[in-house]
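No value in this document is a laboratory result; all are computed from the given coordinates. The structure displayed is predicted, hence computed values, not measured ones. Cβ atoms are built from the backbone, for glycine too; each structure is taken alone.
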Structure 1
Amino acid sequence: MVTGSMHLVEVGSTRVLLDCGMVQGKREDSRRRNDRFPFPTDQIDAVLISHSHIDHCGNLPTLVRHGYTGPIYCTSATRDLLAVMLRDSAKIQEEDAAHLNILRQYAEPWVEPLYTQVDVDQTLDQCVPVRYHTDQVISPSMRCQFLPAGHVLGSAMLHLTLKGSKGERRLTFTGDLGRRGMPMLQPSDPIPPADVLVSESTYGNRTHEQVSRTIEKLHATIRTTYDRGGKVLIPAFSLGRIQLIIHYIDLAIRQGHIPDMPIYVDSPLAADVAGVYRDHPECLTAEMRADRESGHGLFGEGRVRYIRKFEESVEVSRRPGPYILLAASGMCDAGRIVHHLKMHVDDPRCTVVLVSYQAPGTTGRRLLEPGPKVRIAGKDWNKWIDVVHLDGFSGHADREDFLAYLTPLIGKIGKIRLIHGEREQADALSETLRNLGFPDVGVPEPGEKVVIDW
């Protein structure tokens with residue numbers, strides 16, 4: 001189950017949510033958890049959103065549906081991505097409810113979607129864009145700065161200044177931190193000192209493969225597949241990962257590392273996300289801004305072709321000759337990648353390149369497992385396609401990144417609470433930080449409170 005990030009900050013009578021993420025997992029359990037809030041929604045004064053991944057923002061329309069009418073603060077790029085991501089999520093909710101009602105032969109009570117497009121529209125109306133590095137007054141007892149986090153377009157750390165009767169205290173919430181040295185986005189700001197630091201810990205005990213090494217493997221895989229006349233299928237998530245892979249592939253063609261061939265992005269959602277990247281050059285590196293001006297990479301109108309209509313997707317899957325195709329979803333359980341896999345999984349000339357973690361029980365994990373067959377969409381297929389797993393493209397900070405970000409803060413942080421990571425990762429990072437000299441590091445349980453001393 002993917003946790004939904006959500007944290008409540010209380011200062012006097014002011015109550016503010018940091019993120020409002022959707023829990024993703026088994027249908028009944030995730031629906032129950034997403035539809036219930038551990039507080040009265042009409043008593044929340046404001047919501048601050050770190051970034052636009054669904055596990056950090058995906059339950060905003062439910063909050064609004066339950067009566068929240070206040071402001072939702074986020075960066076301008078995040079607001080534009082919320083429009084894309086939440087509308088796609090609402091479409092999924094509505095289609096899932098319709099499918100269940102058909103299976104139940106419309107027996108009453110009808111299954112209602114968690115939220116609808118109407119709820120999303122209202123949510124977007126409540127969004128208030130905030131500039132990076134600008135004080136945003138939330139209430140007389142709270143103000144906040146949004147600081148670049150380098151994770152996805154528009155992502156931010158939230159640095160809160162809290163005012164009480166005995167002075168001011170500070171709280172920093174990292175959201176999700178990006179890796180150092182990645183090519184697309186402005187890098188993360190230094191984490192500011194604070195009385196309490198609430199930090200993600202997704203890869204707190206893991207070191208990613210060097211990106212340069214992963215890129216070399218990608219180049220070799222593409223060259224080999226091209227030489228035998230096959231197609232390269234790359235399942236990837238539509239926000240963040242697809243854009244990064246397009247950048248590296250287009251750059252490799254321009255530099256002569258791989259043959260020139262068509263690049264198809266078979267994802268209406270990724271096409272919409274690319275438009276938001278185009279609209280927010282202030283979040284991009286100089287290299288990416290140059291690509292934007294010249295029409296290269298994910299902004300290209302020639303080599304990179306975005307596919308919106310399903311009929312065109314089917315036509316491309318039947319097209320002869322080598323090409324590179326990227327499509328959602330990243331774990332191969334849904335989206336258009338499924339029909340491309342069914343078309344090519346028994347073609348030994350082709351390769352599927354998995355560029356993200358593959359959870360147990362997913363089609364992507366079954367592709368990685370040894371054996372002559374693989375189950376896709378309820379049917380067993382001959383697995384004659386080459387399967388390559390490249391695990392170095394993560395957009396999350398790893399152990400070395402955390403050490404680089406946090407070591408300068410020794411003596412400048414009161415309490416650290418590690419969240420948004422599997423227990424093993426969070427516990428390992430907690431021990432590492434205590435050994436570095438941070439005196440108060442913990443891994444809170446859901447619902448646990450942290451008191452800031454005044």
Structure 2
Amino acid sequence: MHILIVDDEQAQRNILADILKDAGYKTDLAENGEVALRKFGANQYAIVLTDLKMPGKDGLDVLKHIHNSDQDTQVIIMTAFGTIPGAVNAIKIGAYDYLTKPFKKDDLLQVVDRAAEKVKLLKENARLKNEISNRYQYASIIGQSPEMRQIFSMIERVAKVDATVLITGKSGTGKELVARAVHYNGNRKEGPFVALNCGAIPETLIESELFGHEKGAFTGAAKTYMGKFEQAQGGTIFLDEIGTMRLDLQIRLLRVLQEKKVQKLGSNQSIDLDVRVIAASNENLEELINEKKFRSDLYHRLNVFSIALPSLKDRFQDIPLLVRHFLEKYADQYKKEIPALSPDALNKLEKYPFPGNVRELENIIEKTIILTDHNPILADDLMLPSTKPQNNNVKEIDSNGSLTDIEYKLISDALIESNGSIKKASEALGISYKTLQYRMKKFNMHKNDFR
């Protein structure tokens with residue numbers, strides 16, 4: 001880590017440099033503020049250790065320039081006893097800390113080490129934010145079809161404005177991924193992205209989850225809770241499955257959107273909100289309005305800008321790209337060679353209707369990667385349901401275990417459900433009878449064990 005030492009006394013500069021070099025730091029020296037600022041402009045320093053009182057540009061001038069140029073660089077002020085008020089003022093301006101001369105070697109290293117740790121944390125936070133932002137760039141939403149190019153254009157258009165967005169589409173089409181892309185490519189990307197699935201929260205708890213509650217607001221409210229709207233301050237709240245919300249809560253949500261204020265349960269104090277709202281539904285909200293299950297005024301408040309996501313069957317041209325993406329993702333996750341897909345296998349996928357959309361395709365590819373050892377993947381290897389599914393629910397895989405554990409569980413679950421029938425289990429898994437026999441032999445399984 002690189003440190004710039006600024007002091008008009010040469011002996012002091014040299015002593016500080018020796019101590020910091022022995023502690024593993026790289027150092028540069030400057031005899032006054034002018035030289036320090038020239039060096040700062042030409043190099044990158046994690047820490048600047050500067051004397052407060054110097055001829056010409058003093059330590060405060062150095063601090064102000066650095067603070068305006070790069071707030072990640074930590075400035076430590078060195079001051080004599082009589083100039084402590086000046087050092088305190090430096091802290092208010094943005095200095096990390098100050099040392100009162102004469103100071104001990106241990107005191108110096110303690111302050112410098114803490115400053116270095118802060119620099120590391122700032123860099124790590126910046127890296128993570130950049131990683132999250134990159135993850136939700138348009139390139140992360142896979143597709144080159146005309147339908148998806150239109151979606152990319154809409155995301156780009158709405159990301160830079162603060163309008164409320166309504167995303168519609170069938171289950172598994174990627175509504176939350178689009179919501180995150182809007183957030184992380186917009187002006188609120190530095191703020192939080194808070195997601196809430198309205199259909200997954202019990203009716204008795206959803207009001208508290210959304211708006212928060214004070215201690216003692218209801219039975220079981222043992223402490224004050226900050227609701228999702230308050231958690232999303234300065235960022236975005238994503239309300240998934242908005243069509244499942246109770247009518248009385250719809251009224252309260254409408255009021256929050258209109259007034260941009262929220263009130264915790266059990267409180268009479270309003271909290272000003274600075275939150276962007278993105279809602280999503282896999283249901284036809286206009287039909288719900290006709291059925292008196294959804295308020296038309298809330299619908300119009302949410303539907304300022306709408307994005308309708310196509311089903312996978314309506315953009316089948318994207319299937320090869322999606323397959324390649326998921327093959328690479330799960331081959332890496334399960335430490336396997338990235339397999340190719342035979343033309344017959346790809347053709348089989350392109351003809352499948354995918355009622356569970358992209359989520360179902362991803363699930364199929366993950367299971368196929370787990371249960372296939374050879375390359376390329378053949379049509380018979382694909383973990384496709386043998387009959388058309390009756391609903392859009394796609395069984396998820398718990399990826400926490402080892403590859404062998406996951407494979408064993410998939411097979412044993414299928415055999416349990418089929419009461420030991422290899423034919424039915426192989427059909428449920430979407431693999432051939434012979435492939436399942438081979439896998440059972442690998443794990444020393446016998447059909448009689450599952451009857």
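Of structures 1, 2, which gives -14500 when helix-only ellipticity at 222 nm (-39500 (n - 2.57) for each DSSP H run of 4 or more, over all residues; to 500) is computed from the coordinates?
On the way: 1: -10000; 2: -14500.
Computed on structure 2.
Structures 1, 2 were shown, and volume of the Cα convex hull per residue in Å³, for residues 49-96 alone at 60 was computed from 2.
FRET efficiency 1/(1 + (r/R0)^6) of positions 201 and 241 (r between Cβ atoms, R0 = 25 Å, to 0.05) computed as 1.00: which structure among 1, 2? Of the options listed, only 2 reproduces it.
Comparing distance in nm of label points 7 Å out along Cα→Cβ at positions 249 and 321 across structures 1, 2, the highest value is found for 2. Given 17.5 as the derived value for mean count of other Cβ atoms within 10 Å over residues 193-200, which of the supplied structures 1, 2 does it correspond to? Of the structures listed, the value fits 2.
For Rg/Rh (Cα atoms, Kirkwood Rh), which structure out of 1, 2 has the highest calculated value?
Working: 1: 0.97; 2: 1.11.
Sorting by Rg/Rh (Cα atoms, Kirkwood Rh) in descending order puts 2 first.
Given a value of 4.9 for distance in nm of label points 7 Å out along Cα→Cβ at positions 169 and 353, point me to the structure among 1, 2 it was derived from. It traces back to 1.
Assuming 10 is relative contact order in percent (Cα under 8 Å, 6 or more apart) as calculated from a single structure, say which of 1, 2 it is.
Details: 1: 15; 2: 10.
For relative contact order in percent (Cα under 8 Å, 6 or more apart), the value 10 is produced by structure 2.
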